[in-house]
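Q: Read through the structures below before going on.
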Structure 1
Amino acid sequence: MARVELHCRDLLFGSKVEGALRAAGHDVSREIEGADVVVVDLTDPDVAWPEEAGVPRLGFYAHVDQETRRRAEQAGFDLVVPRSRMNREAAALVEKLAG
């Protein structure tokens, strides 16, 4: 399975995403060298949007914040989804990007 670097300061939601990814067999860490996929909470203004060459990036945002979605897409995120979809489909989204 994939090595996932997760950037999410919301402890409750971050734990939920991390648990779903681990249950699907992914190796998840807040900082990991050689990550296959980077997952970023785009709603947190204090979280830097990593730019690791060749590593797919998955960002999630509040569904009402279309400006953040647009900025993330312009910044080159491979997949940008609402937080509700991330909640439901975290493992499938990571698997899609990890190939």
Structure 2
Amino acid sequence: MCTPPKMADLIAHKIKFYSQRDERSFFERLKELESVIEFSGVGPDIIIRMRDNIIEEDLREIIAIFFRYKVDMSQLRPFLNDENEEWFGNKKMFWYKNVFID
């Protein structure tokens, strides 16, 4: 029997898109990520369902997307683990403050 993947929902609240291409780019980037199970709009929010065991390349891309579109990055904290702590938990990285400091 196949076990379904564990999932985590991220919320992109009231994203400001500057053009139709900008909006299309956001969704196309999400579609390219293997760790994104699905996404949908609910009112002013975009719910992004992620696998708990996100692959490194996808986490890096989610960091970039969230930073670019000013999405609450503290939601990414649960993805910190022993395997990515060296780079993801690096206090010198541009995202550190947005992810780990309230």
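Q: Between structures 1, 2, where is distance in nm of label points 7 Å out along Cα→Cβ at positions 47 and 63 highest?
A: Numbers: 1: 1.9; 2: 2.8.
Ranking 1, 2 on distance in nm of label points 7 Å out along Cα→Cβ at positions 47 and 63, first place is 2.
Q: Another question, if that's okay. Give the label, chosen from 1, 2, of the structure having the highest value of FRET efficiency 1/(1 + (r/R0)^6) of positions 7 and 87 (r between Cβ atoms, R0 = 25 Å, to 0.05).
A: Structure 1 comes out on top.
Q: If log10 I(q)/I(0) by the Debye sum over Cα atoms at q = 0.18, 0.25 Å⁻¹ comes out at -0.88, -1.55 when worked out from the coordinates, which of 1, 2 was used? Mind dumping the intermediate values first?
A: Details: 1: -0.74, -1.56; 2: -0.88, -1.55.
Corresponding structure: 2.
Q: Kindly point out which one of 1, 2 the value -12000 was derived from, the read-out being helix-only ellipticity at 222 nm (-39500 (n - 2.57) for each DSSP H run of 4 or more, over all residues; to 500). Let's see the in-between values first.
A: Details: 1: -12000; 2: -9000.
Checking each candidate, the match is 1.
A short reminder: the numbers here are calculations on the coordinates, not readings from a lab. Because the structure is predicted, anything quoted here is derived from the model rather than measured. Cβ atoms are built from the backbone, for glycine too; each structure is taken alone.
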